[in-house]
Structure formats: structure tokens, C-alpha cells
Structure P
């Protein structure tokens, strides 16, 4: 048997080849093959449904994380200062201005929300212990106090910002009785809420 065996086809009365017909039940073992095919079809249908569910979940997750990080623009509070207080007078070429910014990380209802809040200050000509500015309502959720850099003959400045948005500058030691035009503070502070 060096040559492969050819297929033999039955011939009809005209000598043309034809395929004999039979029923599936006439073939031994066909029942188990039918069951296997049905099981494959069931599994394929289930896989297709699962793929649709996963696609939908991925789409929902993408929508949720689309806004995972939110950043506000810098918002000026320079127009909300006490009478006589001067703003943005130091380092006018690219320096800090009287502004606020918030960076929010997280998705409401899905992850914890962390907010980084930053205030920059460039103020001059203020009275110590009196409100110097009014920040937008809701920016500060907990009262904040922080040290500030300013006129060099004051031992330390402290800026206080309350939940109501009131901003006050306090001084430590030395020269608390200077003319208001001698007082200035410049810098920024960031906190997490």
C-alpha cells in the first residue's frame, strides 16, 4: 500500500457519482456528538452574555474614572480684600498672586475623596489681627492656620483662614506697631481635606 486509497463513490444509473443519504441516528456515536455540540452552543451563548456584561462594566468603570482627578483653575480673591489692602505687588513678573486652587482625587460614591487645597498670598498694607480678605464660601471646610513669610522685622506671621472664609494675619514678636504699609506677606500653603 504505497499509494493512498481513493474514495469510491456510488454511481447512479447514468454512471454519475452520488452521495448516499442516511439519517443521523444511523451513525454510531452521533448522539454524543450532538450533545457535545449542544453543550458547546450553550457555553458559547453564556460566554457571549458574559462578554456583554464585562463590556458594560468596563464602560461604566471608564465613565466613573473619567473624572477621577479634578483640578480647578486658579481662582483670584484679590477683589475680596479689606479696604486699603494691596494685592499682588511683590514679584510682579511671574510671582504668586492672591489665588486659590483645589485638586480632587477620587470618585464620589466609588472611592474615598481626597482634596488638596492651595492658597497663595501676596498681600501688603494690612492691619495685624484684622480680617484682610474674604475667601469664597465652601473653599475651607476646617479652620486653617499656617506660618507665613513677610516683613523681616516680625518674629513670625501666622495666617488664619476660617470655615466662613475670613482670612486674618497675626504677628509674633517685635514691631507690631509699624505703619500698615510696612507689613507684607508672600507665599503659599497647601493642605489636605
Structure Q
């Protein structure tokens, strides 16, 4: 009985891998996701002024992004990591394949991967492939659409060789006057 299930699962996996979403349908899906993301990003800019803050800090251990000015937290958001684009090697890599991202913060990316397997979208199920920032935003828009995120953020690494894409959820104003560093508790906290 166990070997039969294994064979059926293997056959199903081969069939799913061979079944690709038609290009026109994929483009329509991307267009829908990008349009939805544009509306969400406009709302975040209008309501929370995302993109205007001098600094951001994040705590990978708890999945919190803190936007701040002069050391004072202004906006908080819960995050899910989508993936990263390496600028030197022009490679997109999904969060579920990045060893430094905890599984708990790659759930949305894993959901996109499942969608890719079920609907024949190769880019959603491949761990990495040649890509640039446009691809990063497209994968982030698709993942946000699938996960119902409030928006997204693209964070540069300290040396600007990598851009990390993340989804934002539960975006909110920080309590007035609270220092940004008071939110960064885990040893995995980082900043830019």
C-alpha cells in the first residue's frame, strides 16, 4: 500500500511539472496581481508615507519591520519574506530556499510555490532562476495577491548587492516617541 501511494504521488508530480500555464493566462495573472499591488502600495504611501522614512530596521526573528526617523519608530509592519535578487549574478531566489529565512517567515512564499505546482507556473516552484528587480516585484505581487498582503517593501542589503522583497501585513503607526531599537529584540535583528 505504501509503495502504491509513493508511485501515485510521483506520477502526479511528473504530470504537474509537465503541465504549464499558458503564457497568455500567466500574463493575465501577473497583470491582475500587479494592478492589485499598485493599489495597495498607493494606499501605504498615502496613509503611512512608506518610502519617505530615513531608515528601516527589521527583526527576522519575529518578522517585524520598523520605519523610523532620527531613531524614533514611525510605522510598524509584520513581514513575510518573498525572496531576494542578487544584483551581481542577476538571480532571483525564493525565501523558502534562503537558509537565513526562518520557515515561519517564508509561509507566503511557500504558498506561492504550492500555487505554482498546482497551476503550472514554473517560476513559482523553482528555487532560483535568472532574474532582476522587475522579476522580484512580479513574484512579490503574485505572492501578495495569493496571501492577501497589505503591500510590499524592497530592502537593499547594506552593500546594495542584494534586494530582499517582503510582504507587509498589519501596517500600523508606532506609539509616539518609542525608539526604533526597542522593537528589535531577537539576535536576528538587522538594520539599514
Structure R
């Protein structure tokens, strides 16, 4: 029994080390965002934002009539209704991404008429669009629209996540993007 004791003790320590490793959270678990999941067309509330994606369409060209700007490509234009959740301090949608599989695309900053960084009001909806310039092969599958008020990443903050089924979205030849506007809720 004396010879088996060190082996049993060693095996118990290895099992204990494996258990500690298994329950130790990853870096993403510690500093990653807290996802607030919603559904298309329904408002979702996070710490700083209330947002609902109400329309989405693929287009071959986006244009901003007042700025005399347009761009061709494979674009996904999403209409979003957003407002401040609790305070107007730092209430803006500063990061909007579209996750398709393991690829993540940021909303384009090229069109001036975008909901990105538009100040949001408490109790008053702001209706605007987000335009995503996508590679030609991204036209189907499942995607997630991710919205947050954080500037670079959603670390240690809420992240609104809205699923999109790209297979069901229509395609139009051109979409004109309007400036974000206030509307009554």
C-alpha cells in the first residue's frame, strides 16, 4: 500500500488540476460582452440602448441623394429604430457589426446618412439605416446584427444581438439612404 500511495496521490492531483482547468473561465468569459438577444422587429433593451431592426434588404447600390454619393457592390441595408435606455449621456450606436458565420463586418462609414454615432434621445425613437458592404459570396445563411454603444469592442458591456435569416431578404437594384430622423414611439 505504501508504494501505491504516491501514485494515488499523484492521480488525484492530476484529476484535481484537470477539474480546476475545466471550470476556469476564459478571457472572453471574463471581459466579453453580455449578450442581450432579441428577434427581428422586436425592441431589445440593453444598458444604454433600446433598438429594433425593422427592415433589411440586399441591394446592388446605395446612394445618399443629398450628398451626391453612391457606391455599387453587395450591400445589406438594415433599418433600425433606436433610443436611449436610461440617459442621453453617451447614448449613441457607436459599433454595429454583422456576424456571418465566423466573419464579422462593421457597418460602413462611407455613407453620411447612417445611424452610426447619431445621438439618441430618451423616450424618442430615432429611425435610421446601417449599410454593410459585404463580399459577393455573402447572400445567404444566418447572420447576427450586433449593436452596442461602445466604440471599439463591447468588452464589459451589453451587446444587442438580433438574428437575421439572409435567405429571406429581398434584393433591390438601388437603395437611397436618408438621414436618421426622430419619430414618436
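Please treat every number below as a calculation from the coordinates, not as lab data. Keep in mind that what you see is a predicted model, and the values were worked out from it rather than measured. Cβ atoms are built from the backbone, for glycine too; each structure is taken alone.
Among P, Q, R, considering only distance in nm of label points 7 Å out along Cα→Cβ at positions 20 and 164, which has the greatest calculated value? Let's see the in-between values first.
Working: P: 10.4; Q: 3.2; R: 4.6.
Once distance in nm of label points 7 Å out along Cα→Cβ at positions 20 and 164 is tallied for P, Q, R, the winner is P.
When helix-only ellipticity at 222 nm (-39500 (n - 2.57) for each DSSP H run of 4 or more, over all residues; to 500) is computed for each of P, Q, R, the one that comes out at -4000 is R. When distance in nm of label points 7 Å out along Cα→Cβ at positions 108 and 132 is worked out for each of P, Q, R, structure P gives the greatest result.
Between structures P, Q, R, the calculation of distance in nm of label points 7 Å out along Cα→Cβ at positions 52 and 68 yields its largest number for R.
Using log10 I(q)/I(0) by the Debye sum over Cα atoms at q = 0.08, 0.19 Å⁻¹ as the calculated read-out, with -0.29, -1.32 as its value, let me know the right label among P, Q, R. This figure was derived from Q. When mean projected area of the Cα convex hull in nm², for residues 76-115 alone is computed across structures P, Q, R, the figure 4.3 traces back to P.
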